[in-house]
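Undergrad: In what follows, structures are represented as structure tokens.
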Structure P
Amino acid sequence: MAGRSDRVAGLLRRELADIVRSGFERELPSLISVTDVEVSRDLAHARVYVSVLEIEHAGEVMASLAEAAPAIRHELAGRVRLRIVPALRFIHDTSTESGQRIEQLLAAARKPRDS
């Protein structure tokens, strides 16, 4: 059963990335990227992880996506062949920012040695 939810998650990730890019991104104050989707076993709920390019706009972007979730779900229903389209919950994915911060710290730690 986990195999099906993984396949559905992959399908949703692709479709949601396209929906957000084509229909909702110009309404948002920052560029975003759908990084991952996790679907519950019963396929009724999906957590959509979103990376925000301009971190200072993250709160506003996440609020806009939460507000637009019903419209995005409706658009998704027209694109996928599922009996029940999962309810969408958008979550800010900070892994990219964390990775960049770690890279900066490592670069700063290496600098004194290079001199």
Structure Q
Amino acid sequence: MLDQATKDRITQEISSNDVVLFMKGSAVFPQCGFSATAVQILSHLNVKFSGIDVLTDPSIREGIKEYSQWPTIPQLYVKGEFIGGCDIMREMFETGELQGLLEEKQVAKAS
């Protein structure tokens, strides 16, 4: 059950950052292959993103699944919009759709 405090924290993260990746581990040390792949895609595209480690907070780990109505982690949000998980990111990257979306939404590049 997604409580209001957790929902508010998730909403705050998503609205405060252009790109948010809810993941297992950190961008420097991903804790699963899917999170590692997601980080590699965003890093390859030179995208500035906020990585939220769901392993450090069980309420966020379960809450994000209910928030997005998506059962798996990682989860990517761009400018407040839920994009999907690792498989969707990979497919969008391979077709160029992810790059187009990031350009269309005017997402900042990493410095």
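No lab work stands behind these numbers, since they all come straight from the coordinates. The structure presented is a predicted model; accordingly, all values stated were derived computationally and were not measured. Cβ atoms are built from the backbone, for glycine too; each structure is taken alone.
Undergrad: Using the calculated result 36, 26, 25 for Cα extents along the principal axes in Å, pick out the matching structure from P, Q.
TA: This figure was derived from Q.
Undergrad: Starting from the value 2.2: which structure in P, Q was distance in nm of label points 7 Å out along Cα→Cβ at positions 47 and 79 calculated from?
TA: P
Undergrad: Related question: Computing distance in nm of label points 7 Å out along Cα→Cβ at positions 7 and 63 gives 4.1 for which of P, Q?
TA: Going label by label, the one that fits is P.
Undergrad: Right, here's the next one. Supply the structure label, taken from P, Q, corresponding to helix-only ellipticity at 222 nm (-39500 (n - 2.57) for each DSSP H run of 4 or more, over all residues; to 500) with the calculated value -17500.
TA: Derived from the structure labelled P.
Undergrad: From P, Q, which structure was semi-axes √(5λ) of the Cα gyration tensor in Å, for residues 55-94 alone = 24, 10, 7 calculated on?
TA: It was calculated from structure P.
Undergrad: If relative contact order in percent (Cα under 8 Å, 6 or more apart) is calculated from each of P, Q, which structure is the one that comes out at 25?
TA: P
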